Structure 1
Amino acid sequence: MDARDIIIAPLITEKSMTNTVVSQYTFEVNARASKTQIKHAVQEIFKVDVTKINTVNVLGKLKNFARKGNRTAGKQSDWKKAIVTLKPGQKIELGGVNPFEQ
């Protein structure tokens with residue numbers, strides 16, 4: 001797999017942005033990617049040194065819909081999240097203003 005196929009998108013939430021203070025960044029990754037593949041992809045794309053990777057398989061939520069009087073159930077897709085820890089002093093620019101990084 002190519003590095004751009006492994007890293008799908010950064011997760012921009014309040015919790016993930018507060019973790020950037022301690023050099024931890026959260027990404028949505030390919031569900032079949034291993035920790036080693038994720039590490040090499042982050043190092044290749046962002047030119048940083050990765051010290052630790054934590055991964056979580058997130059299960060999709062069940063949703064109920066009501067359309068034109070019919071009730072139907074659906075399920076969101078399952079996905080994988082990776083929390084990447086960098087060497088102290090390094091950071092990744094995610095393309096916006098992060099109020100927690102000062």
Structure 2
Amino acid sequence: MNMQALMKQAQKLQKDMLAAKDEIDNTLFIGENSLVKVTMKGTREITKVEINAEDSLDKEDIEMLQDMILVAVNEALSKIDKITEEKMGKYGNAMPGLF
């Protein structure tokens with residue numbers, strides 16, 4: 001394979017990687033449970049936290065609510081990691097040490 005073809009292939013790979021990363025960054029991921037719904041961008045920026053207003057919370061319930069928010073955030077982060085691995089993992093073999 002000549003150098004020009006190799007450079008062209010590397011440029012295409014870079015373009016494809018940037019497109020996949022951009023798609024992930026602009027996707028909304030939701031983590032939710034019975035009390036809390038957290039929406040995050042693929043950049044891991046939380047864009048919305050919703051608390052189920054049907055359940056009235058006492059002071060004792062605040063600790064449970066905090067735990068539920070933690071679980072919802074971690075669920076959304078897990079979804080981001082899964083999609084990132086699906087979309088970007090294939091590029092990791094092409095350029096070791098990049099991710």
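Brief remarks on what is shown
- Top of 1, 2 by mean count of other Cβ atoms within 10 Å over residues 68-75, largest first: 2
- Value 15.4, calculated as mean count of other Cβ atoms within 10 Å over residues 4-11, assigned to which of 1, 2: 1
- Value 7.5, calculated as mean projected area of the Cα convex hull in nm², assigned to which of 1, 2: 2
- Origin of the derived value 33 (relative contact order in percent (Cα under 8 Å, 6 or more apart); candidates 1, 2): 1
- helix-only ellipticity at 222 nm (-39500 (n - 2.57) for each DSSP H run of 4 or more, over all residues; to 500) from the coordinates reads -20500; which among 1, 2: 2
- Test item: FRET efficiency 1/(1 + (r/R0)^6) of positions 12 and 60 (r between Cβ atoms, R0 = 30 Å, to 0.05) calculated as 0.90, pick one of 1, 2: 1
- Structures 1, 2 were compared on distance in nm of label points 7 Å out along Cα→Cβ at positions 44 and 76, and the highest value belongs to 1.
The numbers here are math on the coordinates, done by the rules we state, and not lab data. Predicted model, so just to flag it, every value in this text is computed and none were measured. Cβ atoms are built from the backbone, for glycine too; each structure is taken alone.
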